[in-house]
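Some structures to go through are shown next.
Coordinate-derived values only; no laboratory data. Since the structure is predicted, the reported quantities are computational estimates derived from the model, not experimental observations. Cβ atoms are built from the backbone, for glycine too; each structure is taken alone.
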Structure I
């Protein structure tokens, strides 16, 4: 019987799943991928999945995450995957606080820690915890592994993660920068180092994960030393629906105005402001949509307002790249990834054009290439360490898969060099 590694990513209203088969020499090969969507909305919920090139959609009532996970396991059985062939299950967990700098095999103490962190990750850790608990119930004898979005950033020094706030906030309430998208940043940085022929432990770079959520990370010697997201994913650059960096004093100002204009309580106004900053801001606010492809299409057709939106977006990202570049001894690569970062050539070019002092030469033909690892530009202002601008499609699931293979099934430490770095 072939052995399988299952990867689960439980979001607020979805469950993504990836099934990998264990090949020779401990290599993983993706076989089935899918997503259960609209969880909590049984009239519209569905499961979409792909198997052997075929893509299918099934309308299924999914009132909660437990029913969704039950349906996912049922789907695996209908596709001929015996549960006994699943030798380990890996879970994306958004927030590990400052407790975990690596992925871990799950036990009762890990479950309790994830539960304790719910107050600082109320939207993400509850469904992550549900996914773990339900997977343990359905596969009680199978090892479970938690892979934390925050883990890669636990190498940040104190001068990078501390806020200038009262000690009570930091020591008692846990308020500090944690960072997110760590699995993606680590994967593309390792692939960039491989492509450039640099050992990861000697790689210096800036990775830009640009999707609906966006974050940038400064990497020195293969370690995250700073990142743009903070205590929550709201800090940093402009995103699809999140504002990114703002003056925090505006929260009180706008809430006060709302209490006067909308005749609501201060508590309701405060909640409304935070909701708007997370769900109604970013590209959605200034571009009337969070879909950059629509904004870019209109900008290229001559829409001045959409062109201005791209300029605002690009400038904010360029500022982070600039400050990270200025504080690295040298930079081997700037790496773009995730949906927008991988697919929006025009936006990438706008970002790079803001970095005037780097004198980046862009290869327009390479910049238009999609779904490949490619070098789209170079800078030789530091002749000893030329800078490459790269696009690398991210693959967080393969990282979770290998961490789960080693920690869960093989019961070994994760290797210093991942198998995906050898191809």
Structure II
């Protein structure tokens, strides 16, 4: 959620941000309205309590003098009844304020392009040349079949659609990419974390708006537990309800975990092969920092991931996500879209593989993660970026590095983790 001070001090900016997102500004106005009513009701409760205390003293004084205090007692009863009513009104106003507050998105960064959907996203740059082959190239599904890397049929039989058996060199490559991601993160001062793979609903709600993710999150039956769709979710909760010391910031975490997503409602959208799986492995970056440093770390996280895909020799483009395609928690988001020669009927296409997000204090407000700055508690800023989701990086690697003889060249950065430099063509 946005800090309440934005609605009190910068309501017009919040309204303009919501308008740019294509959302109604009535939610922001309702936050301001019920916040004012809540504060007025709190003031009334305080004044009534003060009056009750005065009456208590008057009653005690009159009784000590042997005098009657019926009038004061009657008034005190009326004041006490009003306190109960006013306290209930105050609680109701607070609930309504935060109900509408949860509907308001993060304040958009000034650089976010205005738009309705993904078609209005802006390409900032292209890195590497899109591969063009002088031979009849294959997509990763065909390569997986001829090189014995995947078994989609058995995966579907045993577990259902969008499950697959990784086999042989595909297994090694998956783990090699994770290990290389860890190598880069450790060199950049990240603390590696293997988080819980299940979370309580309350804490998932701290990291994302659950209403936006109800069709993607797996629930454990008869338990208040949900499977994580990214290690970002447990990592942003790692310091929930804590007040950190300023000297300990920034805190940089690298998360490694399997991830689980239902992917309901995405039929036909990049759903062939391993592109959109219910289960996949992922390396994640999460940073907690002072507000003044969040722009700096956004650029750092983006550069780290760009280096990873450059080292893999995968061409890509960086995209600034427009206002209508941006999630509520993000103030700014850049996606890396890798080049997949086998997509779009083998004409090739760019497809999203990572997302770098600056959420500013939006998640910290929900997790109640603050830091102490000269005896004042302030909310940290939180950022996250996918380092690699292997189910997407692997097909990009296979398709871009395939050779005329049917083999696959392995990028040099992975050799020490794979033990082989080429996946040889099968006879």
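Say we calculate distance in nm of label points 7 Å out along Cα→Cβ at positions 49 and 313 for every structure; which of I, II gives the highest result? Present the calculation step by step, with values, prior to reporting the outcome.
Working: I: 3.4; II: 7.0.
Comparing I, II, the top value of distance in nm of label points 7 Å out along Cα→Cβ at positions 49 and 313 belongs to II.
Figure out for me which of the structures I, II the number -10500 belongs to, where helix-only ellipticity at 222 nm (-39500 (n - 2.57) for each DSSP H run of 4 or more, over all residues; to 500) was derived from the coordinates.
Matching structure: I.
Work out the source of 1.05 here, i.e. which of I, II gives that when Rg/Rh (Cα atoms, Kirkwood Rh), for residues 73-200 alone is computed.
I
Taking distance in nm of label points 7 Å out along Cα→Cβ at positions 241 and 281 for each of I, II, which is largest? It would help to have the intermediate numbers written out before the result.
Details: I: 1.4; II: 3.4.
Going through I, II one by one, distance in nm of label points 7 Å out along Cα→Cβ at positions 241 and 281 is largest in II.
State the single structure among I, II that was used to calculate Cα Rg over 2.2 N^0.38 Å, giving 1.26.
This figure was derived from II.
Work out the source of 15.5 here, i.e. which of I, II gives that when mean count of other Cβ atoms within 10 Å over residues 273-280 is computed.
I
Match the computed value 20 of relative contact order in percent (Cα under 8 Å, 6 or more apart) to one of the structures I, II, and report its label.
Value 20 for relative contact order in percent (Cα under 8 Å, 6 or more apart) corresponds to II out of I, II.
Thinking of I, II, which structure, once distance in nm of label points 7 Å out along Cα→Cβ at positions 257 and 329 is computed, gives back 4.8?
It traces back to I.
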